[in-house]
Structure 1
Amino acid sequence: MHHSTAPARPGRAAKGPTLAQLRAFAAVAEHLHFRDAAAALGMSQPALSGAVSTLEEILGVTLLERTTRRVLLSPAGERLAPRAKAVLTEVGSLLEEAEAVRAPFTGTVRLGVIPTVAPYLLPTVLRLVRTAYPKLELQVHEEQTASLVEGLLAGRLDLLLLATPLGVPGLTELPLFDEDFVLLTPLDHPLGGREGVPREALREVDLLLLDEGHCLRDQALDVCRDAGRTDRPVTTSAAGLATLVQLVAGGLGVTLLPRTALKVEAGRSSQLLTGTFTDPAPSRRVGLVLRSGAARTHEYEELAAALREALRPLPVRLRES
């Protein structure tokens, strides 16, 4: 039985699309504007348009619907745009893998850090990278947890330093350490400076917290719920730990502070006392997080091991992976 086939367009059977053509199409699909797409790629509009037109010839389909005012994806373009993006992502991973094999601990690592970790651990991290991995360029981005996770999954970031566990599919966590929380109070507070404060004491205090979105806020609330605190509202919050500490020093209430932050933050005022909790003290875990199967997984594991050793002088309990 004979099946007739439509003749291929010129060049369609002879060659496949180039990466430059796929990049051009992916940029137009993202921006839906030739000028913006060309600017994003650093090329001229005629070159961009020509690359997409050539890709359409090679694939034998119309990808864009061009009008005088705007650019729209055709039905075929809607279907193929995610494929083009996936190909480009895989090519990027291939190049990253090759670079990692060729020269480990070189190139750039985009590190995301949460605000309640960055000021206290970054000096150790930066010192380690500078001395042990001098050819590694570290770019640091301080954001809240949700934004960091989104950036890691989207490929905007390579590695995160934050409180775990996250429990997000597709991400691998490398634990670094556990650290206790301490109770920070004003000088005249009845719990001020006490050792062995029972968690139940948190039921009746005026608690000060960070704003919504900070994982430290959620952790503090979890500790209070474990202590049996239910209906006492939190009426005052702060955007950062430095402000939170000043609110405590001013007598507005008490707060929970990670041990690694204590030296820096409690030193901001002479109007503060710290108390410790009875064992087992409330605590948080901090670790490195990467995409599962990342090209540089072995490097990040080695970095985690080196970082654990570098963090040994801090008031933490190191965790092996």
Structure 2
Amino acid sequence: MESNFKLPITNLALDQGPKSGKSSWIEARKFVTQAFEEYGCFLAVHDKFSSEVSDSIFLELQDLFDLPLEIKVQNTSETPLFGYYGPNPSIPLYESTSIEDATNLEAVERFTKLMWHSKNDHFCEMFHSYAKKVAELNEMVSKMVFESYGVEKYHESHVGSVTYLVRFTKYRVPEQNETNLGVVPHTDKNFITILHQNEANGLEVQLKNGSWISVDFPPSSLVIMAGDAFSAWSNGRVHSPFHRVNMNGKQIRYSIAQFSYCKKLVETPQDLVDEEHPLLYKPFDNFGLLRFISTDEGRKTENQLKAYCGI
């Protein structure tokens, strides 16, 4: 079932800052929290990610994916779903590669050196700067929700526990009689995902009523989405939405998703547990959840979060 509903959209600026009592901050905080609770995601227009910036970023991604396969497959990881993922018969349109700990300059340098044996300082500088800007936005958004729930005292510790994975993805145009499905319906397993794309749409999000909506990205916009770890931390208040990609156009889609993962145990604050909201999830390892969904048991279960750490 499809719906004509559009995701809520707001303007966010990194220079707003969490100035307690400032009306614009309070309004943005209310919008963000309500959007996470009702839809699990929203669109944010941001001047740091203008059309000009986006154009140069996605030109770099085109060069990255045009590299020979024998170079791209060198990007490996011990963590499931990280590293390079090439075309697969089940999702033939999809190709991705990732940088772990992307706000760390040395990590971006290692990835760049792996892809280009000669120097590519432009790529390295661009994506390290990009990862840091997105991390600032991630911190601002999470602070809004922590404040809304009256648990801002835990935010500094949360920020200190976060590591960022940047995933670059290419979805090619389907050939005749080939599936349009770019990636299967899934929820993200991390805390917050911030998604940026070129002008080729394809992202679809499932609403709580089961209907699917196509997401149209306005200029200078990103999608900010809650993952399963955020939903568990909030004791079910925040919604982690199913989403997928359908390639219905005639243009290659490039996207960048920056995922925040928790390095310490994800644990619901005691302040968010009461008679009306009994505890739903045991403390769990965010990367353990990733490993679980890569097992036969994890792949077969409908509610992976509940199966892994539900009470």
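When distance in nm of label points 7 Å out along Cα→Cβ at positions 74 and 130 is calculated, the result is 5.7; to which of the structures 1, 2 does this value belong?
Clearly, the read-out refers to 1.
Which one of 1, 2 has helix-only ellipticity at 222 nm (-39500 (n - 2.57) for each DSSP H run of 4 or more, over all residues; to 500), as calculated from the coordinates, equal to -13000?
Checking each candidate, the match is 1.
Quick check: 32, 61, 7, 0 is what I get for P(r) over Cα pairs in 20 Å bins from 0, in percent, calculated from one of 1, 2. Which structure matches?
2
0.25 is what came out when FRET efficiency 1/(1 + (r/R0)^6) of positions 58 and 122 (r between Cβ atoms, R0 = 41 Å, to 0.05) was calculated for one structure; which of 1, 2 is it?
Of the options listed, only 1 reproduces it.
Can you spot which of 1, 2 the value 4.8 was calculated from, given it is distance in nm of label points 7 Å out along Cα→Cβ at positions 170 and 186?
Considering all the candidates, the number was obtained from 1.
Coordinate-derived values only; no laboratory data. Here the structure is a predicted model, which means the values were calculated and not measured. Cβ atoms are built from the backbone, for glycine too; each structure is taken alone.
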